[in-house]
Structure I
Amino acid sequence: MSSVLFATMRLLENAGLHFFIERTRPDTIRLSVTLVGERVEIDIFEDDHLEFSRFRGDESIEGGYEELSLLLQSIQDPRE
């Protein structure tokens, strides 16, 4: 029986794409792929089904410690 995880990794490798392997949930392995203007998160579940999310952007750069600090303050949990 073929593994969806390894088949997906081979698919990415054959396309020449680099990826990170993450474990963010107890029932999934995530493959994170960065493309130009896009990031793809591929979640492969214990039962071998697969889901993915695409995050697109213009890759504009914002800079400075102060800007980063303001961004992080704005997204903090309001309950804190």
Structure II
Amino acid sequence: MMTAVAEDGRTLDLSADEPLEDCLTWDQLVGSVTISLCTWFTTGLDLRLLGRNGLPVWCAQHRAAGTEDPCGRLRVVVNQ
């Protein structure tokens, strides 16, 4: 499990409910979470969508290749 803190003080608890692909290392997982959450925050997307759908994550190779299917998906709990 990992926790991310938004600029507005909300915390996001992230965990893997299902196994992640073998191509995804811990460092790549952290990098993918950082990139994806930064995109969510800068575009102003509703964080509640993450709670419903989870956060897709990619390894560096598949992200660079623009692979549509993620290497895993993290469950997200948004805390106020």
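No value in this document is a laboratory result; all are computed from the given coordinates. The model shown is predicted, which means the values in this text are computed figures rather than measured ones. Cβ atoms are built from the backbone, for glycine too; each structure is taken alone.
Thinking of I, II, which structure, once distance in nm of label points 7 Å out along Cα→Cβ at positions 53 and 69 is computed, gives back 1.8? Answer for the origin of the read-out: II. helix-only ellipticity at 222 nm (-39500 (n - 2.57) for each DSSP H run of 4 or more, over all residues; to 500) was computed and gave -10500; which structure, I, II, did it come from? Only structure II yields this read-out.
Here Rg and Dmax of the Cα atoms in Å was derived from just one of the structures I, II, and that gives 12.1, 35; the source is II.
Highest-scoring entry among I, II, by mean count of other Cβ atoms within 10 Å over residues 13-20, is II. Matching task: 42 is the computed value of relative contact order in percent (Cα under 8 Å, 6 or more apart). Pick the structure from I, II. For relative contact order in percent (Cα under 8 Å, 6 or more apart), the value 42 is produced by structure II.
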